[in-house]
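So, here come the structures, one by one.
No value in this document is a laboratory result; all are computed from the given coordinates. Being a predicted model, the structure only gives us computed values, none of them experimental.
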Structure 1
Amino acid sequence: MQRLKKVCLFILGIVFIPVILGKFLSWIVRCEDYRGINFFELVFFLIYVIFPFLYRGKVKEKIPNKYLFYLLLYLPFVVFFVWMYL
């Protein structure tokens, strides 16, 4: 059951997170072709793969909330995307 939950969350994440971030940031930087969706699909997959390697040991002690750590991992990519299109 736990494996099915992880698969469902991955599918929901890859469908909704890049679309929401991409459209919102494309709207902010006035980019009309929604390039951010493809960019954030790649970022989502990259963060999904490296998260277990980064979120352990001292990092887990200093940042006990894993969703905050996800936010911290996304933040440089958001700044990079906005910087590229402004």
Structure 2
Amino acid sequence: MDNWRARIDPFLRTHLEAQVRESIRHRNVYKDTKDPGKAQLWVAIANISRQLFNVSVKLNYLERLFQEELGNNKSNVKKVKKRK
């Protein structure tokens, strides 16, 4: 069998191997299906979707913190200007 994974760009290969390792954790779910390879791909897609969701939640949280901090700084600047 041709080892196509070994010929992938090393940076991309790292990510590919991480997804393969993660999807193998769910082997018991897809090993007895009609097409285990296709089922493993769907498991990998679900893992990527979960990872993207987690990043999105964290980014939204950080954006809210940043906007709140920015808003607080603007109101503090206005208070200082009024005192002068």
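So the values come out like this:
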| read-out | value |
| --- | --- |
| Per Kirkwood radius over Cα pairs in Å, the highest-valued of structures 1, 2 | 2 |
| Structure (1, 2) behind the derived value 10.3, 34 of Rg and Dmax of the Cα atoms in Å, for residues 7-46 alone | 1 |
